[in-house]
Structure P
Amino acid sequence: MITLSAKLDDGSLRSRLILRLGRIALALLAGAGAALAHPPFGILPGLLGYALLMILTERSRTTRGGFWMGWLAGFAYFFISCWWVAEAFLVDPAQAWMAPFAASLLPAGLGLFWGTATALYRRFSPDGMAKVLVFAALFCLLEWLRGNLLTGFPWNPAGASWKAGSAASQFASIAGIYGLSFVTVAAAAAFAPLAGRGSMKAKGVTAALGVLTIAALVIGGTVRLSQAQVELTPTVVRIVQADIKQESKWSPESYQSIVDRYVSLTAQPGAVLPDIVIWPEGALPATASDVFNSPDATAISNALQPGQSLLIGLGRGVPDPTVPEGARYYNSMFVLTDEGGPGLRISTIYDKYRLVPFGEYMPLGDLMGALGVRSLTHMPLDFTPGERPAPIDIPGAPRVQPLICYESLYPGFTAGSTGRPEWIVNISNDAWFGRSSGPRQHLNLASYRAIETGLPIVRSTPTGVSAMIDPWGRVIGAERLDPGESGVIDARLPRPTAVTIYGRTGDLLFWLAIIGGLATALPWSSIVRKRREILV
């Protein structure tokens with residue numbers, strides 16, 4: 001009897017271990033599938049990963065179990081979505097040892113948001129088919145928090161699974177990227193009840209509603225795109241991409257060749273004389289004072305024609321005796337104008353508002369310094385954030401909203417109807433991430449700002465992807481320079497569309513969806529359902 005009992009216990013343990021490992025594998029599969037739905041992979045059936053995650057959460061015995069299902073899925077999702085961050089540490093051989101830690105610690109931290117969402121869902125344990133809305137509401141609420149807490153990291157929200165400029169992506173003009181995320185997650189999760197208990201008819205209706213939702217996104221977007229007509233303004237923009245690798249910037253021997261390459265591309269003859277020339281963020285490995293007080297300033301000035309303006313991203317320092325360092329440092333975009341006289345006039349300076357954590361500033365800086373994290377990241381000083389983004393004026397050109405690099409990930413940084421600019425310029429230094437998926441995904445995410453606002457976007461990076469993007473989020477024709485390409489794009493600036501619904505209402509529809517979804521989990525909603533069942 002003892003031997004038989006031991007064998008039974010051993011078999012039971014083995015079964016539980018296999019079951020647990022299977023659940024872990026499925027959770028990782030759910031996150032990986034959702035990640036692979038995003039460009040540049042574009043495997044849209046991967047969206048069913050959200051349905052699989054909902055099933056796994058419901059079948060967890062405890063809230064803690066629900067948390068781990070979400071965390072594992074989130075880890076896989078962000079590992080695939082954000083592995084390119086490791087590329088930045090490979091630029092400096094002294095920091096290369098940190099690459100595996102960056103590639104694993106970032107998804108581990110971001111996965112906490114997914115874990116919290118699934119833990120709350122498991123805690124609510126809603127009944128009925130309305131649980132799909134509860135799952136989508138909790139998930140997208142935590143996604144919004146991920147994009148905003150401690151400046152946030154809104155990389156690859158669920159709605160961005162749809163390629164910007166596609167039919168389904170056009171819903172962002174109504175509800176923004178977070179509203180599109182809610183609809184996307186809810187439509188995908190609508191298939192989860194098929195694996196659960198309950199009336200087959202009710203489960204079938206829920207799944208059918210998911211299909212109809214996706215169909216509505218595609219049909220509505222197709223109608224919108226069928227009415228889209230790109231109208232061009234007289235303003236000609238030249239986007240300069242010199243294809244300077246990040247690891248090639250820091251030797252004194254290469255500096256002059258970098259300047260010469262940008263100057264040569266700027267002065268390159270074209271079919272039409274550009275009104276505006278755009279260099280990317282971090283085009284020159286020097287501060288503004290170093291560039292403007294050197295012979296390079298004359299070379300840059302000579303490359304421009306009277307009346308032209310140059311937009312260039314450079315770091316700058318401003319003396320400030322009130323801070324211990326004696327100066328504040330900004331990541332800035334300068335507007336330099338050739339007025340026909342000697343040198344260039346600084347028309348406007350835009351300072352980056354939303355800084356990259358651990359790249360441009362250290363969250364909880366004093367604590368991180370005491371722990372030694374600041375020295376590990378080679379960040380002796382933080383950048384200072386500028387004022388909240390607002391449109392600026394360029395002599396002889398339409399008003400523009402600058403967004404430097406990371407800022408293009410954030411909806412709502414461009415004025416909707418009051419004080420609305422006519423275009424967006426996004427300068428970025430994606431050279432840090434080589435030819436990974438990062439630069440291509442950054443293009444996709446930035447393009448959603450065009451759909452939300454109805455404004456064209458001019459995007460300039462050192463190594464790609466640089467592009468002219470129309471107000472519907474589509475790259476115009478061949479106006480694109482991919483990673484590894486060097487050259488210029490000369491293109492007329494498209495006219496903006498009328499103010500979009502999202503431009504007027506912002507995230508209002510998203511928050512109404514979140515409130516409505518969570519309301520279905522409130523005690524009174526179950527009471528109402530029970531009373532209806534009694535009456536029937």
Structure Q
Amino acid sequence: MRKLFLLLSLGVFLFSCKEAKKETKPSPYQALADQYAEFPLTTDLSQLTDNEKKMIPILIEVADIMENIFWQNAYGDKSALMAQFAQDSAALKYLSINYGPWDRLNDNKPFIDGVGAKPLGANFYPADMTKEEFDALDDPRKTDWYSVIRRDAVGKLIVLSFHEAYPEEVAKASKLLEEAAALAEDPGLKNYLALRAKALLDDDYLASDLAWMDMQNNTLDFVVGPIETYEDQLYGYKASHSGQILVKDKEWSKRLSEYAQYLPKLQENLPVPAKYKKEKANANPDMNAYDVIYYAGDCNAGSKNIAINLPNDPRVHAAKGSRKLQLKNSMQAKFEKMVVPISKLLITPDQQKHISFDAFFENVMFHEVAHGLGIKYTLNGKQDVRSALQNYYTSIEEGKADILGLFCVTKLAEWGVLENKDLMDNYVTFIAGIFRSVRFGAASAHGKANMMQFAHFMESGAISKDETTGYYTVDFEKMKKDIEVIAGEYITIEGDGDIQKATKLVAEKGIVPPTLQKDLDRIAGANIPKDIFFKQGTKVLGL
């Protein structure tokens with residue numbers, strides 16, 4: 001009996017060892033998940049009132065609804081996908097980061113076996129829809145930002161506004177926004193939340209966008225609803241759902257407010273013929289810094305945004321301009337975890353002294369400012385630039401904003417507005433930032449824009465590479481000159497609504513050449529994170 005007991009015990013022990021070995025087997029997705037560095041989203045909540053603190057859990061609930069809708073925008077049935085990997089935490093993490101089985105920082109290539117290519121139109125259109133079908137669809141709403149295309153019972157294309165496509169979700173989100181509005185003490189925030197609640201129910205966002213522009217004194221802010229059109233790479237028409245909760249950094253915001261008055265002068269001095277700068281730039285006072293305390297939906301997909309320039313509606317731009325929000329805590333995380341280590345690897349040691357957070361902050365800030373400069377409607381006046389350039393718009397517009405951002409910094413330094421400014425800090429930090437953004441891949445409008453700039457700067461000699469050391473060097477005068485040349489090219493493409501030139505530019509320069517690929521391989525080999533993901537929520541905030 002004792003012998004039998006020992007044999008049984010040994011069997012249980014061996015079985016347990018096998019199970020333990022099975023449980024500790026590394027996930028094939030672990031290396032992918034490790035490309036993202038964790039960062040906690042916190043801020044000093046003592047500056048918020050009791051009511052504002054009560055609002056945060058409500059706003060988080062609304063943001064989570066936007067998260068669920070964005071999964072439907074980007075992929076479809078999240079639960080069925082996740083159920084396949086219920087025991088693999090690394091796979092679940094990477095699927096969550098990418099909102100589907102396609103790697104957003106690797107040209108949207110599938111990272112799950114057996115998954116086909118990502119539809120260019122994500123889940124905004126039927127996967128089997130042809131462009132001929134879309135062109136033949138007789139419904140003016142088909143190009144509306146706030147709609148999806150579906151097939152009816154007999155397979156015919158139909159248009160559904162978002163409130164028709166996601167009725168339960170938007171109804172719940174609208175009710176919660178009304179609850180938050182009731183708690184809001186700032187009149188501007190109260191009005192915006194109430195109007196946004198209504199907009200979710202009818203997809204008319206103009207009034208709430210204008211109300212968001214009018215907010216000036218609120219400490220708590222909430223960017224919510226269908227916002228950006230990056231996800232739609234078929235036409236660039238459809239907006240994706242997003243939710244982002246912000247707390248104003250009042251000290252840093254004071255440093256930014258003085259620059260707003262120079263926007264009209266910057267518009268007048270753009271390096272293009274007069275007809276391309278006839279539109280007026282508003283001297284918008286809202287250039288502020290914020291800490292983000294929650295990301296959900298589109299803003300949380302793949303590479304995280306570190307600044308906001310909204311609204312996107314050209315009617316709002318014409319009436320009131322746009323707000324430029326700098327996301328300081330996320331920006332600091334990316335600078336420390338990516339820009340600094342990349343610069344040590346690729347920037348010539350003599351110029352590494354020019355890598356600074358202030359320059360990084362200014363480059364990002366004036367990138368957002370530059371979205372409000374140039375042209376919103378084509379010169380012939382028949383359509384807005386976004387519609388004219390279709391799916392190429394985002395790459396051209398992000399490239400324009402990058403270059404005009406440097407143009408703005410250069411001009412303000414020349415005018416003495418930015419005192420004691422060493423422009424080399426901005427130029428060298430910008431080049432280091434290119435290597436960070438190019439890693440986002442061609443599926444990212446920001447990544448593609450940075451590929452285009454890299455090609456421009458290499459061709460002009462603004463940057464050069466020592467093949468022996470692998471270091472890059474910035475030529476100040478050539479870069480300063482090239483900034484105006486590139487800015488002029490992008491603005492004229494937008495003003496002319498020239499989709500042929502946009503297509504050619506993106507196809508020829510929006511790629512990773514072999515020399516750049518070697519650099520990206522070196523960065524990957526150094527285990528520098530590609531981006532960040534967030535530890536967030538009420539517990540992290542201490543609520």
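Between structures P, Q, the greatest calculated value of distance in nm of label points 7 Å out along Cα→Cβ at positions 128 and 160 is seen in P. Ranked by distance in nm of label points 7 Å out along Cα→Cβ at positions 280 and 336, structures P, Q are topped by Q, which has the highest value.
Each value in this text was obtained by applying a stated rule to the coordinates, not by laboratory testing. Because the structure is a prediction, the values reported are computed rather than measured. Cβ atoms are built from the backbone, for glycine too; each structure is taken alone.
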